[in-house]
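Right after this note come the structures.
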Structure 1
Amino acid sequence: MSPTTHALVDYWHELPSLSPAERRRALEATTHAVRDGFKPASALLPAALGDPDGDVVRRATAHYVASCGAVSADGRLHAIEEAAEWIRRSLALNRAAVFLALFDLDDPAADPRLAQLRLTLSESDTAFICRELEVDGSRRAREFLFDWRELLREALEERAAA
């Protein structure tokens with residue numbers, strides 16, 4: 001097994017005994033350790049991939065991308081691509097939170113990847129993301145939602161025509 005798999009198994013063993021607030025505090029400690037160079041960015045992966053709590057996943061994903069980006073612009077791009085793969089391949093327990101974390105980056109490199117993933121999400125993930133973007137209310141979120149809804153409408157029309 002890979003080191004990430006081992007870390008995920010360990011994380012899942014502890015998960016039932018920790019509240020979301022305790023997991024957020026643990027994530028904060030890990031984030032500081034990564035930022036200060038005591039742990040690698042990969043220490044954030046168990047929370048990003050294996051936690052069901054959207055807030056924990058969003059924070060862990062954002063910190064992972066930021067930590068990889070602190071090394072180089074290529075590192076940030078690679079981390080964005082990696083997180084998009086977590087969504088595409090259903091590697092993350094909470095794909096919607098990973099999607100929102102990438103959206104929150106407001107990074108031009110993330111937007112095309114998010115656009116490609118829109119029709120791969122489950123109905124519940126799509127509904128959750130749309131609600132969160134509506135709450136966001138920014139112009140960028142409104143435009144993204146408008147484009148997404150147009151894409152969904154077109155997909156429904158194509159299915160109906162077939």
Structure 2
Amino acid sequence: MVLDVRLTRAEMAMAEQAATLRWQLARASGVGNQRRDARSDADIDLIGVKAEMAVAKVLQLPYASTAMGVDSGADMWADDVGIDVKASFHPDGRLLFKSKEAFKADSAVLVVATAEADVMRVVGGIGRDRFQIDAEEVDLGRGPCWIVPTEKLASIEDIWLGLTQRRVR
């Protein structure tokens with residue numbers, strides 16, 4: 001089951017501010033965007049921040065949208081489990097990495113945009129080991145990449161349950 005997450009007006013304002021800061025710092029540092037989409041860097045950074053906020057909200061994880069610096073592959077942490085949040089503008093988006101080696105966190109969660117700017121759809125996720133098995137190499141018009149279709153992703157409920165079981169053991 002997918003889960004639609006509505007961001008509050010305050011969260012939307014924070015997302016826009018954080019995305020602008022992220023865009024400015026990354027470009028000033030010479031860090032290129034890893035986009036596989038033709039939209040602007042600013043749009044891509046904004047959807048990324050909104051997706052991260054939605055996942056943190058659903059999984060009730062601490063999240064600082066204005067954390068400085070380039071992350072190590074994990075956008076947030078559930079105790080010792082690193083989570084990389086991937087966002088797509090497409091309602092039928094797929095979990096995508098530019099290479100198998102680019103999947104550095106323990107797990108990844110896919111979030112897609114909806115027609116409403118303040119609503120993000122948390123689709124599901126996958127562990128790094130499972131990604132190595134299920135990922136398919138494709139070229140979506142901007143060079144080869146590795147994708148996992150949504151039907152191969154675990155539900156957000158299963159991800160939450162796994163993280164909760166790990167935390168209380």
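The table that follows gives values for the structure above.
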| item | result |
| --- | --- |
| Comparison of 1, 2 - label where Cα Rg over 2.2 N^0.38 Å is highest | 1 |
| Among 1, 2, structure where helix-only ellipticity at 222 nm (-39500 (n - 2.57) for each DSSP H run of 4 or more, over all residues; to 500) as derived comes to -11500 | 2 |
| Origin of the value 23, where relative contact order in percent (Cα under 8 Å, 6 or more apart) was derived from one of 1, 2 | 2 |
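Computed from the coordinates by the stated procedures, all read-outs in this text should not be read as laboratory data. Here the structure is a predicted model, which is why all the values come from computation and not from measurement.
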